[in-house]
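J.: The next part holds the structures, each set out as structure tokens.
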Structure I
Amino acid sequence: MNIGFLVITFGDNFLENCIQSIRKFYELPIYVIDNNINENININNLEKYNQVFYSKNTINSFELGAIWHACKVFPHVDKFVILHNSMMIIEKLPFNIEDIHFMSFWKTVAADYSPVIFWVKDKLKFNNNIDIEYDKMWFSVTGCCCIIDTIYLKKLIELGYDKLYGIKKNEAVSTEILFGYLITNILNIANNSLFECTLDDNVSGRVDYKYIKKFASGQGYGGSCKQIDLSQVEIFDKIFKIKLTNHSDLNECYIKLINEIDKDENIDIQQFLLNSIDTDIAELIYPDKNFSVISSIRHTLSTKFFFPTYYETEKNLILTHKKKLFQ
């Protein structure tokens, strides 16, 4: 079996750090896909690490596009261990890689990123004529980082899913959710993960890193967000009249506002918030404040749209003060 590490990079920043960390524990081939199409990496600097193979992507299609590209240019590989250049191996993985057919490293429930699922839904419908399954939760593949048999990737390519990838920085998260959907709902593979925590738990320091560490970021360049000043949107006038006794208590502000907005009589406001979701996720500006609560309510409404059962459970936890959105 031909097993190799696949390192997705954007130029050579941190690349040698990543390769060096792999070489401390593994002598497997390392395949590098470079999404930076404007500059060339000096591959001669990598030859000293032995069995390092390089290919430049045709476009910056971020993580998922790089995976499709790798599967096509290195067709002899049977299994990829997929990392970013901004990650490093800090301990040998606690299993034989050969025994794993699919395993994500980190994952989150798709509802944690509900607003981007509109992008996923539109992509699946436009490119593959697939209607997303509603009220059926799945997990992301964080960063598209995982161990995966390439037979699964080749099956998805055969079905035309290689047309799905991000072309903007803010679509990269969407592809993590999309990749999880393809694994679970198209290939019918259980999305088991190496870590019980999320990557954010590690990055924030809430949970210590083990086996794999992310030490930087940098998969391409971000874009600007469209801003919408809600004080200029007439239908929000009644929302602005709600008396918020303590603006600093965002959880209480959220409860007061969601109780009003999530009413049948305010379906126009709900629809406006959902319609403000696009690939350049709009930043909603509340009068006198950059009011993150409104963005959180838009997230909640997105969850209601795709996962109504999960939404009811989460909303009840928040309204009864058993869960806090804001710490």
Structure II
Amino acid sequence: MLAGGAAAFLLVYAILEGSGLFRVTPAGVRDIAISLPFLLGSLVLLAALLVNGWQRRRVGLSPGWFSIFAGALIVAGLWTSHLTRFSAEIPLSEGQKFSSLGQVYPAESLLVGPLTRQPQIVVALKKLSPTFATDRQRLTSLQGEVSFALAGGGPRRTVSVTDRFPTFIAGMRLQLRDFGYSPRYLLKDRSGRVLDSAWAALRLFPPGSEDSFRLITPHTFSLRYSPAPDSAGGKPFQLRIVRGKDLLFTGSVGLGGEVPFDNGFLAIAEVRNWTRLVVVRDWGEPLTWGGILLLAVSGATRWWLARKSASGKGSTKAS
């Protein structure tokens, strides 16, 4: 009875969290599995299964006990992930470097367990190679060359990272997520002095997509980018500058072209590919996957024994 109630709670909770009914955005499977309500429910379910198994105990280890042991491994792994998991997504343009000593991990994607510390790393995206579909409207694969080193010392290594399979290094796994074009803007005053310059990682893919950014001024800069060399007569950007509800500029802009607005100029010096480097360190994942594998083996063993038993009974009746 208790096991059924715990299982029903876990199912309903996962459906509600996954649907996003009570959240701003739907939760992913990993986020649901390491959330505190799910973990507490899984402990109740595991305890109920242990009591049930003890009441029906047999001599030796049966496949049912292997299933309970597998469940214990999975629950232990999820609790370990909840307490020690670290994950972050670092936006990087080609040639851009990130050091956790002088910079902070992006807060919107940062997850730090209560018993872990943020790893001190230095990474740089040396090259990003996207593969497009024939219509260039879809991305089929993404591969990057990433320079990686621990900030406290140690050798610097260059590894290949993709969006499909993780790359493991220094107890962490790296993977790529998202793709877009990152223009480097120059904000100048009327005298031509550069006030600000940085890479703006924008979602400008597929071509025709629009994204915007804001600087130290009260303006919003909206961009569209067409990477084709003959786009708009050599002016691949469609730029719109807005201050409040006032439209100050709209039109095509080429690389290096200066657009005047209010008391300054905006220029786009160059554009590069960008992606997000996903960095995860999770000591609970080996336990979780080990439990899932053991659960699969236990299930297959129980199926084989049941089939063998049914076959034996059939042979006995025939004789």
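Any read-out appearing in this document is the output of simple, stated calculations on the displayed coordinates, not a laboratory observation. Keep in mind that what you see is a predicted model, and the values were worked out from it rather than measured. Cβ atoms are built from the backbone, for glycine too; each structure is taken alone.
J.: Name the one structure among I, II that Cα Rg over 2.2 N^0.38 Å, for residues 147-258 alone of 1.57 was derived from.
T.: It was calculated from structure I.
J.: Between structures I, II, where is FRET efficiency 1/(1 + (r/R0)^6) of positions 99 and 187 (r between Cβ atoms, R0 = 30 Å, to 0.05) highest?
T.: On the way: I: 0.95; II: 0.75.
Once FRET efficiency 1/(1 + (r/R0)^6) of positions 99 and 187 (r between Cβ atoms, R0 = 30 Å, to 0.05) is tallied for I, II, the winner is I.
J.: Tell me which of I, II gives 1.01 when you compute Rg/Rh (Cα atoms, Kirkwood Rh). Present the calculation step by step, with values, prior to reporting the outcome.
T.: Details: I: 1.01; II: 1.13.
Of the structures listed, the value fits I.
J.: Here's another thing I want to ask about it. Can you tell which of I, II yields 30, 26, 17 when Cα extents along the principal axes in Å, for residues 107-162 alone is derived from it?
T.: I
J.: Also, quick follow-up: Here Rg/Rh (Cα atoms, Kirkwood Rh), for residues 3-178 alone has been calculated and equals 0.96, so which of I, II was it run on?
T.: This figure was derived from I.
J.: Could I ask something else about it? Of the structures I, II, report the one carrying the highest value of distance in nm of label points 7 Å out along Cα→Cβ at positions 35 and 155.
T.: II
J.: Right, another one. Supply the structure label, taken from I, II, corresponding to P(r) over Cα pairs in 5 Å bins from 0, in percent, for residues 195-250 alone with the calculated value 4, 18, 24, 24, 19, 9, 2.
T.: For P(r) over Cα pairs in 5 Å bins from 0, in percent, for residues 195-250 alone, the value 4, 18, 24, 24, 19, 9, 2 is produced by structure II.
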